[in-house]
1. Given a value of -5500 for helix-only ellipticity at 222 nm (-39500 (n - 2.57) for each DSSP H run of 4 or more, over all residues; to 500), point me to the structure among I, II it was derived from.
2. Work out distance in nm of label points 7 Å out along Cα→Cβ at positions 55 and 271 for each of structures I, II, then name the structure with the largest result.
3. The value 7, 30, 35, 21, 7, 0 for P(r) over Cα pairs in 10 Å bins from 0, in percent was derived from one model only; which of I, II is it?
4. So Rg and Dmax of the Cα atoms in Å, for residues 135-254 alone, computed for just one structure, reads 13.0, 37; which one of I, II is that?
5. State the single structure among I, II that was used to calculate mean count of other Cβ atoms within 10 Å over residues 159-166, giving 27.9.
6. By the measure relative contact order in percent (Cα under 8 Å, 6 or more apart), tell me the structure among I, II with the highest figure.
7. Taking 1.00 as the value of FRET efficiency 1/(1 + (r/R0)^6) of positions 215 and 247 (r between Cβ atoms, R0 = 25 Å, to 0.05) derived from one of the structures shown (I, II), identify that structure.
8. Given a value of 4.1 for distance in nm of label points 7 Å out along Cα→Cβ at positions 15 and 79, calculated from one of I, II, which structure does it belong to?
Structure I
């Protein structure tokens with residue numbers, strides 16, 4: 001990358017900025033992240049994917065939410081990064097590994113006439129163990145637990161796929177007030193690191209529809225890790241088969257949950273444009289950081 005350049009991409013409407021911090025003339029601190037992700041005064045995005053060194057994988061990745069906080073893992077972000085690396089010649093092979101704060105994942109590019117048309121990510125293993133998610137209280141599997149929020153009682157299943165999730169199965173998604181309930185569940189005292197939130201409606205044993213409230217980002221059209229978490233929770237509760245399509249507002253992902261709870265996610269990612277931060281914008285970022 002040249003100095004102060006970036007790429008904007010999306011995966012099912014979940015949009016990220018990809019950049020290399022070593023090529024920036026400013027520090028990628030929370031104040032700068034918030035300004036860059038601002039949809040009115042910045043580029044606008046659901047987060048930033050920052051290349052990072054790795055001694056354990058082919059590539060390292062750090063994932064920043066638009067509020068400046070850091071995420072452990074992002075399924076959509078990993079597909080976006082994978083396509084960026086492959087299309088820009090930063091990796092030469094269609095299979096490679098990426099190190100995230102939530103663990104090392106394997107990525108496979110599926111090609112059609114030399115062009116990427118789908119990306120599969122081995123997302124690691126799901127766990128329902130409270131201490132690994134984390135969830136407060138005694139060590140246990142957090143499956144079918146009651147949680148009271150703003151006068152309503154929900155039955156939740158909490159799961160980690162490298163980052164924390166709270167899954168709520170409901171009869172109909174149309175009845176969910178996501179804007180009200182999402183932030184209340186995200187910041188509930190049960191989740192010391194906050195949590196991603198999904199409301200899920202099982203259509204049949206091979207298809208689940210979901211709404212997503214993403215930790216640090218809010219309402220999101222799609223989320224790869226959310227789709228994985230919901231699929232794992234549906235299998236754990238006996239509501240779905242191990243191969244399931246998860247339908248989101250931005251599109252669909254195919255999720256496979258193995259008997260050892262390792263998860264494989266498959267879906268698209270597309271580059272939208274390349275850009276360069278203007279000198280004026282960079283100066284404004286520097287002032288915000290001073």
Structure II
């Protein structure tokens with residue numbers, strides 16, 4: 001009897017990881033994003049590398065170490081001994097979004113550094129979560145005596161005043177009274193794993209779009225649509241990228257999907273005109 005041992009494609013593998021919010025393997029899903037650029041990547045090997053880091057860290061601590069001691073040991077290990085930090089010299093390098101590369105270079109962007117830090121923190125039984133702060137992903141830890149907010153790009157603990165200062169550029173301007181301002185706490189809510197992976201993909205999307213690297217953009221769009229099937233804007237953006245690539249049938253299908261669901265979108269007329277152009281090109 002012949003067995004079908006076909007290896008799943010990177011997209012199929014990713015899809016299998018992100019089916020359930022209840023059982024969402026954040027680290028594994030984050031690592032798998034690199035498979036489009038690193039097709040021979042062994043995701044399990046990278047998981048093993050992180051496990052080895054955690055084992056090294058645990059050996060530094062007594063089993064009954066209090067939470068604050070565990071947090072201090074983690075930050076010393078991650079930011080100082082291993083020298084993980086932000087890639088200030090080449091922030092928009094796609095490798096900053098790939099955890100295999102971040103582990104190799106010890107350089108990344110806030111969200112990839114946060115994912116690695118969180119895995120170690122949770123391995124130490126710290127009550128740690130990611131925070132989708134505007135413009136700059138962060139992490140937080142709940143301790144018996146309060147909450148600590150940390151910038152994974154630098155390792156800096158941030159006060160409420162420093163957070164308010166970082167938030168200032170993202171506040172709406174013009175006519176909004178102070179009493180209608182969004183409370184700080186809403187910006188510090190925990191980010192679920194699906195949102196974290198979405199944000200990682202959208203970072204890559206912005207890089208590839210800026211570089212007009214349409215093929216790599218389409219690969220990212222494929223993942224975004226698997227991750228969030230009802231995110232109709234992603235169908236639009238993939239369709240426009242297919243059009244640039246000359247894949248008219250695929251472009252038409254995606255743009256039709258977008259127009260069928262994006263009720264009252266401001267760009268419906270423009271996308272409708274682009275769709276008509278593509279259809280005419282098939283005649």
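1. Of the structures listed, the value fits I.
2. Once distance in nm of label points 7 Å out along Cα→Cβ at positions 55 and 271 is tallied for I, II, the winner is II.
3. I
4. This figure was derived from I.
5. Numbers: I: 27.9; II: 12.4.
Going label by label, the one that fits is I.
6. Working: I: 20; II: 14.
When relative contact order in percent (Cα under 8 Å, 6 or more apart) is calculated for I, II, structure I comes out on top.
7. Corresponding structure: II.
8. Source structure: II.
Rule-based calculations on the coordinates, nothing more; no lab input. Because the structure is predicted, anything quoted here is derived from the model rather than measured. Cβ atoms are built from the backbone, for glycine too; each structure is taken alone.
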